[in-house]
Structure 1
Amino acid sequence: MVQELKADGKTVALIPTMGALHEGHLSLVGQALGRGDTVVASVFVNPVQFNNAADLETYPRNEEADFEKLRNAGVTAVFAPSVSEIYPEGTDAPAPVFDLGEVAEVMEGRYRPGHFQGVARIVSMLLRMVEPTRAYFGEKDFQQIAVIRRMTQTEGIDVEIVSCPIKRAVDGLALSSRNALLSDSQRAVAPGIYRNLKYSVQYSRDHSVAAVRDTVTEAIDALEDCRVEYFEIVDGITLQPVGSWDEAPYIVGCITVYCGKVRLIDNITYRPLKD
């Protein structure tokens, strides 16, 4: 189908998802349609990117609702394979090792060993199966986008990777499939993550990188049932930690917070990349 669309001069977008879709996913569809792409979405909970069996077991799933949302959003086709279709030899079979460079070694790479190898494995397979013109990803997964860009370069996959702004709830919480796992009290507290990140941008104007990092971490740790796993202020291109605001032209803060047992990620730009 994709080859026929391309032969007719159409551009094809791939939106890879793990299901449990929300407005953030659907905003990616809107971005692709806005560029005139024909949209193909995948729905697949990829077991090899989970380094915690309990996390995989509790990951929210609702394929029937996902298909309806995608249909209503204007998606042309949905690819929803089984685990055995993607990994016919089993998930424990020898897998390729991707050259992901230093962008995969920090933050999530340090706290979730093997995670990005699993991400690269499934995304590379999907890109080769679908052969899209463009693939769209949300900037909530800021580090993942950098890893996927690196993977497409080293693997020689001809696709444009499009990053799209974070979609947030009215109270500021970054939309995530994992939000469905929050209790009512946790959901009420979780917006404090973004509230403190947002405040810290102004705070950064006359405070050091270390002071911002400590202030944000202490404030979020003080929220009920919240614990910061890491908060790194990094070069937005290399993803390596910076020690001062003049160390890089593009600086981003990336955070992971446990709200109860639910692992939430977010990020904020401190120094935007200028054209």
Structure 2
Amino acid sequence: MAKKKKILLLEDEKVLGEILLNKLLTSGYDTSWETDGESGIQKMRTMKPDLLLLDIVMPKKDGYEVLEEMRKDEELKNIPTIVISNSGQPVEISRILELGAKDYIIKAQFNPDEVLEKIQKFLGKEAGSAEDGTPVEHGKQGGKIWIVEDDQFLSSLSSSQLAKEGYTVKIATDGAQALKLLDAETPDLVLLDIMMPGMTGFEVLKAMRADARCKNTIIVMFSNLGQEHEIEEARKNGADDFLVKAKFTLREVVERVNALIDKKKRKA
């Protein structure tokens, strides 16, 4: 069996770091994660990764400083680096390429498949992954889940993870699209973001709870902040659960979904 390629991830945002770490590990890569540039440089020297995924905005040393230090170091300067850019402004992209980065990803625009495609461009496909780059895993659960979320990256990763559990997953990027899906089927569970274009998550929640077809549908609200008034409004309008994005890893979300679906099956 071929030796696993090693990837070092430098990213200080907890949720994104957890998502990327999980994605890379389940795709067959030997992956380590550090949350600041200083510890990242130290890890690079001991790990000697085959590829670096590098955020720009980090504590202690930012991405620019990491690239500058790598360029001066004979052991580090040839490590292929893909930068995770917050803004994607031309001046930023120009600078990271001048400092030796091989490619870049803009946080607001990329999806998991693009991450793997860029990695595979430099490292090839990993043993332990399917031909299309998705992990070979089989779930044991069953049920229909909708993810109503305008963040394409998060919804795509969530969908991939839930599909591996055995769920049939559909994605809607706004409330109107979600409600239209009811013409074709009724979901067992909905993961519903609060802040979306057009209808808010609360408006979608009220509409679904007023629809007899959704009387047994589990609805879990997602929030960026989890303020008390949001939680109270969600409960008042019939939400079954409430998750604050920054406080949960993707794995924990899946475990919560499994628990809610199992509870529903026991009641049936």
Structure 3
Amino acid sequence: MKPRIIDSHTHIFPEKVVAKAMAALEAAYGAQPLMRPTVDNLLKQMDETGVEAAVICPVATRPDQVRSINRWMANLASERLIPLGALHPADPQWDEQIEFLIDHGIPGVKLQPHFQEFELLALATLQKLEKLAGRLVVVLHAGQEIEPIEHVEPTPHRLLELHRKLPELQFVAAHLGSYQMWDEVEEHLVGEDIYMDLAFVFNKANDEQIARIIHNHGPEHILFASDFPWQSPSEVLAGLERLDLSEEQRAMILGANAARLLGL
């Protein structure tokens, strides 16, 4: 039987805002998406690559976006599309939105310190994140941006500090622990009880280092992820094929780990 494939890190937008959203992201990232990040295009990519389900990771860049994003996410939920929620640390309705997400069966949230302009280890942030512990999984952008920035907030060292300060908070350090900071990932994060995903990693890091991080960190803490529309599931599948993984390890990474973490 073929292993279940769950893409644990994707992005899509409603048709009415997709053009504006893409223009803003291209300006910020300096990168071109593979295709318009819509529901239909994501499902098409999934069908072409055998992906059973995709986790949608929305980001609210302003507090006033949170409620409309979360309503859309709740309406989007299906067997194939697994929405996360949006929260913003500056939103005074943080607690109410947590309850909304839980009431609607949404298993986690996506946070992005650079775009949301918050300090990961600030007391106010820690107090808010503590309210998610044991209730919602956090997918957290980690490391550099596609277009490099001067100050990186979610560094491997800070992510380790977050884990030590809030050990009950389950979070995924995206981009194999920290994008373009993989030496520091090996120094600070490998071996810790922290999940990492493979979003936008293959052909950015070298295969030898990817394999070393996976084996030393433990395949049971690695999630298959494409970061669609910035990378395709097929590119990640091809990357995994190049690594020396057992069938059991591949099955964990492809879908079993995400299913366990998110209760799918």
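Derivation of every value follows stated rules applied to the coordinates shown; laboratory data play no part. Everything numeric in this text was worked out from a predicted model, so none of it was measured. Cβ atoms are built from the backbone, for glycine too; each structure is taken alone.
Data table
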{"item": "Read-out Cα extents along the principal axes in Å, computed value 66, 42, 26, structure in 1, 2, 3", "result": "2"}
{"item": "Label whose coordinates, when distance in nm of label points 7 Å out along Cα→Cβ at positions 51 and 179 is calculated, return 4.3 (choices 1, 2, 3)", "result": "2"}
{"item": "Relative contact order in percent (Cα under 8 Å, 6 or more apart) from the coordinates reads 14; which among 1, 2, 3", "result": "2"}
{"item": "Of the structures 1, 2, 3, the one that -0.49 was derived from, the read-out being log10 I(q)/I(0) by the Debye sum over Cα atoms at q = 0.12 Å⁻¹, for residues 11-106 alone", "result": "1"}
{"item": "Source structure (of 1, 2, 3) for P(r) over Cα pairs in 5 Å bins from 0, in percent, for residues 91-218 alone, computed value 2, 9, 15, 15, 18, 16, 11, 9, 4, 1, 0", "result": "1"}
